[in-house]
Structure I
Amino acid sequence: MIKVNRYTLENGLQLVHCEDRSTQMVALNVLYKVGSRDENPDHTGFAHLFEHLMFGGSVNIPNFDEPLELAGGENNAWTNSDITNYYISVPRQNIETAFWLESDRMLSLDFNPRSLEVQRQVVMEEFKQRSLNQPYGDISHLMRRLAYKKHPYRWPTIGKKLSHIAKATLWEVQGFFERFYTPSNAIVVVTGNISFETAKQRTVKWFGSIEGRQVLPKAFVSEPQQRSERRLTIERNVPADALYMAFHMCGRMHPDYYAFDIVSDVLANGRSSRFTQHLVNDRKLFSNLDAYISGEVDPGLFHISGKMAQGVSLEEGEAAIWEELRVLKEDLVLEKELQKLKNQFEATQTFNNMNYLNLAQNLAFFELMGDAELINKEVARYQAITSQQLQSIVRRAFDHSNCCVIHYKAKRES
């Protein structure tokens with residue numbers, strides 16, 4: 001059982017703490033409740049751009065990395081559709097440096113044309129490498145646009161268009177910071193070899209004086225139910241034909257989320273999974289085939305993706321996948337197969353949370369979901385899933401009317 005302590009500052013900042021005396025390190029994780037879904041549809045990619053800008057220096061600390069390196073620490077960040085997350089790990093005796101760095105950039109990030117231009121170029125280059133110049137790199141753009149018509153999940157974190165970042169002004173960037181980067185929109189998690197009283201005292205000392213601006217809650221448009229199959233066929237200069245399928249599923253806190261996760265494991269987790277055994281090894285239709293869930297806060301997608309084996313058509317591969325899904329609808333998953341996957345999840349979850357840095361990020365997410373102590377219920381929720389529940393969600397979700405299909409064809413030499 002993970003013991004969680006919490007405290008809320010007067011400016012609205014939420015502190016979550018968990019002590020671990022087995023390490024000599026401390027993690028400071030700051031989660032901001034802003035992701036790509038919070039962006040203006042005509043100004044996308046801002047959350048990801050801002051992740052980079054936050055390392056450009058604050059008014060009082062022009063070089064973020066230098067003092068952290070001198071303190072023996074490391075840091076990084078990541079952005080997704082729902083959140084932006086920053087983390088620092090340092091030796092326990094140097095935790096003050098981490099609090100100083102994180103609080104100062106929340107208080108007074110240095111906005112200047114040079115920093116914006118440097119980070120703009122970095123993000124634009126990343127967009128080109130990941131989405132324009134990499135084989136199959138545009139699939140996220142294509143699938144999201146196909147699957148979502150109203151909800152802001154319809155564009156990826158990297159942004160909808162390169163031009164949105166290219167044209168971002170300093171005024172727009174500063175406005176994004178003032179709107180979302182405020183104590184009342186942040187969760188600070190401190191884990192590792194540090195007591196709750198010390199963590200609380202340092203949080204109040206470094207973050208307590210920052211003004212808490214009000215963040216107006218944004219009402220996201222619910223995605224209308226998909227009622228007919230959506231298909232797209234494209235040709236690109238890629239090594240092999242690829243098949244992409246996506247089914248709408250529930251959000252992260254829905255009880256069925258855990259069942260969808262297990263279904264993805266039944267199909268594609270490891271060498272004994274059904275896709276690998278039946279369609280990759282036995283029938284040799286695919287060179288690789290995967291199934292996974294998006295894991296987003298709002299209703300997301302259940303993805304199936306695979307590269308075709310040489311000489312196998314996309315139509316044949318798609319028909320084989322539908323056949324596997326039909327079997328899953330008609331026949332209950334055997335208890336032995338289900339329990340194996342549950343045990344694998346429990347082992348992974350347990351080992352993951354033994355790491356103080358992983359634990360900090362996981363606690364931040366569950367606090368975002370309403371209660372950091374939900375982390376202690378994850379294993380039980382997976383263990384409670386039944387074969388009947390799996391069959392029920394498969395029958396409801398894996399229907400042609402709920403499916404988006406992309407045939408990603410390799411250009412043939414004429």
Structure II
Amino acid sequence: MKYSLIFLLETKNNRPDEERIRMRVRWNGKQSQHFVPYTVNPKKWSKETRRCIPNTTHGKHKISASVINAEIQKYENTVRELLKQDLSLEEFKKQFNFLVGKVEHLETATLFDILDLFIKQASKDNTWSERTKKHFESLKNHLFHYNPNLTMNLTEEDLQGFMIYLQSKESVQKRYKNATKGISNRTASNYLSKMRWFLKWAKTKKHYSGDLHETFHPNLKGASDKRKVIFLTWKELIKLYEFIFDDPELDIVRDVFCFCCFTSLRFSDVENLKKENIYENHISVVTQKTHEDLRIDMNNYSRAILGKYKDYNSEFAMPVPSNVKMNKLLKEIGKILEFNEQVTMVNFIGSKRIEKTYYKYELLTTHCGRRTFIVNAIFLGIPTEVVMKWTGHEDFESMKPYLEIVDDLRITEMEKFNSPTLPNVGPK
């Protein structure tokens with residue numbers, strides 16, 4: 001669709017140093033105008049970019065250019081999204097005012113209008129990661145495919161139907177045409193948890209008057225079962241660390257993954273690690289996911305990997321491939337190194353138990369690096385409290401799966417003393 005969108009300045013109350021920002025949008029013979037809720041000094045306004053000049057302040061409250069420009073961009077993005085729909089001029093104005101927060105409630109708002117507003121506001125208020133945004137967008141897509149006419153007058157039957165839909169193969173076929181089964185109960189439970197978060201927010205903002213976020217707790221078989229933790233043993237990790245690859249791309253993937261294994265950093269934090277974050281004996285980062293300020297002491301392995309890239313011509317510490325490429329090549333690397341231990345994964349879809357056995361290399365992902373660090377650190381005898389300071393875990397509950405793995409490993413190691421192949425040694 002062809003349209004024109006422009007931001008203009010208009011004098012307010014005969015004060016030439018404070019002008020209003022008027023947005024004008026035209027499409028299909030229609031026109032709508034809206035004012036951005038800030039005034040600007042025209043001397044600090046760029047006519048070329050139709051934005052405030054960076055590093056300037058405006059109005060008696062000295063509002064920064066970055067804040068005003070972000071609001072302008074929000075207006076522009078909202079217009080683009082609305083123009084994808086076939087709306088009347090009146091519908092456009094109502095939807096626009098609602099989505100940018102000029103009105104708190106819209107009588108004709110669908111569940112998807114409110115969910116869009118939640119994603120925009122909550123992502124900003126809680127500084128969501130891109131991954132969290134994608135999860136909520138995925139929830140919205142599933143809800144739309146289930147029932148595009150959902151309103152905020154949700155019933156328990158609506159949510160029950162949504163759970164049944166998720167467990168059907170139709171919920172997956174929109175991405176994988178030949179899918180023969182639906183989403184696992186564990187994943188469905190995660191979507192339901194996000195739905196409760198959304199409804200709780202909507203109730204607070206008076207967009208929703210029900211209580212399903214408190215009362216709807218279906219028993220999804222296997223949803224609360226502990227997921228099997230995939231990690232490399234110390235022997236496997238050192239084999240990977242010391243292996244010589246002919247392919248330089250695999251070499252970089254190995255280094256990035258090993259760096260996660262020797263520091264506990266998530267892939268997103270390694271991806272954003274800058275040289276300025278690296279000190280002589282430690283790394284200082286603010287994590288991408290939780291925004292925690294962590295100090296992680298370096299060991300010989302992490303120090304050697306960073307040293308390998310000390311001449312890398314970038315502000316970043318090392319060249320990091322995309323997460324998609326990392327996950328693909330990690331499986332290739334695991335196959336080369338013969339990480340062939342068989343791992344059986346159990347899931348439930350509805351009441352049906354789905355059991356599938358994989359080779360370990362098929363399950364390797366970037367997040368296995370962080371898990372590898374935690375398991376090996378505890379197995380090597382580092383106190384759990386110290387490990388938690390490096391990883392940013394706040395309570396022992398979240399460490400329980402790793403502690404249980406280490407206990408199992410120690411039992412396995414002790415069993416080696418019972419091997420019939422051991423020589424006949426020891427006191428007579």
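Annotations
- Entry that produces 21.3 once mean projected area of the Cα convex hull in nm² is calculated, selected from I, II: I
- Ranking I, II by distance in nm of label points 7 Å out along Cα→Cβ at positions 193 and 273, the structure that comes out highest: I
- Looking at relative contact order in percent (Cα under 8 Å, 6 or more apart) over structures I, II, structure I comes out largest.
- Which of I, II yields 1.3 [distance in nm of label points 7 Å out along Cα→Cβ at positions 49 and 161, calculated]: I
- Value 17.8, calculated as mean count of other Cβ atoms within 10 Å over residues 145-152, assigned to which of I, II: I
Values in this text are rule-based calculations from the coordinates and carry no lab data. From a predicted model like this one, the values you see are computed outputs, not experimental measurements. Cβ atoms are built from the backbone, for glycine too; each structure is taken alone.
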